[in-house]
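These are the structures, in structure tokens.
Values quoted throughout were computed directly from the atomic coordinates according to the rules given, and no laboratory measurement underlies them. This is a predicted model, so every value here is computed, not measured. Cβ atoms are built from the backbone, for glycine too; each structure is taken alone.
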Structure 1
Amino acid sequence: MAEAKTRPTEVPVSQFLDAVTPAARREDGVALAALMAEVTGVEPVMWGPSIVGYGTFRYRSSANPRTQGEIPRVGFAARKNALVLYGLKDSPEAQPLLASLGTYTEGAGCVYVKRLGDVDEGVLRQLVGLAFARVDEA
């Protein structure tokens, strides 16, 4: 059975966020961490070297049922070029909300936001809440 490469670590989230560059991305990361903690009601944990995650979600790949593991229910990475938001597009209920989120682009399993100010905070809160509330598949 394949194991996930990205796992929870003991690194403090504040240590990671303090090192994010540029400064505007660091400020957005701190604000996003506070928003997600408020919506989820849980403290964040670092997953691997760069993902700030909230809660855990047990998954099993539909393409290969032997591939399974745990990932954050919702999370983000503060990359140099964008904030990468994970878990927001994983439910059918999220699709209509994404249309009113604001300025963003999509990857296969994530949403890319250049600046937190480019998105509607209320919609973002709803998407985070939906992502955190999903039921484990396994």
Structure 2
Amino acid sequence: MPRRLISSGSSFERDIGYSRAVVVGNHVGNHMGNHAFVSGTTGFDYTTMTISDDVATQTEQCLRNIEAALREAGASMRDVVRVRYILPNAADFPATWPALRAAFGDIRPAATMIEAGLADPRMKIEIEVDAIIGSA
């Protein structure tokens, strides 16, 4: 089964040893049925390695980062079938809803929200998605 690694250029990927996304599937020429797994993605702007203090702004940046990884994988947000939200403070979750609704409101992927510590105290949300390319 072919496997393709996608990087955002984030120093975290190099330092920790992971890919922003991994695409696997049996259909090399035809993307239908290929799966794209996007790593937990935070609100860092990877071009400047800066992050906002605001959870809503971080959420918007997470989604831009995810969208870029999906685009490179040959997918779009419409192909997302599963999403996981991880927040160190569950009370912050409602502030993320407008951005999440804008990104996923019509797509309605299966979703989970987990309260857990993140790698850097500046991180207020991490989002991970799974997509089936061409499923939209």
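Some points to look at:
- Cα Rg over 2.2 N^0.38 Å, for residues 34-97 alone - highest-scoring structure of 1, 2: 1
- Between structures 1, 2, the calculation of relative contact order in percent (Cα under 8 Å, 6 or more apart) yields its largest number for 2.
- Among candidates 1, 2, the computation of helix-only ellipticity at 222 nm (-39500 (n - 2.57) for each DSSP H run of 4 or more, over all residues; to 500) that gave -7000 used structure 2.
- Structure with the greatest value (metric distance in nm of label points 7 Å out along Cα→Cβ at positions 42 and 58, set 1, 2): 1
- Read-out distance in nm of label points 7 Å out along Cα→Cβ at positions 50 and 106, computed value 2.3, structure in 1, 2: 1
- Taking distance in nm of label points 7 Å out along Cα→Cβ at positions 66 and 114 as the criterion, the highest value among 1, 2 goes to 1.
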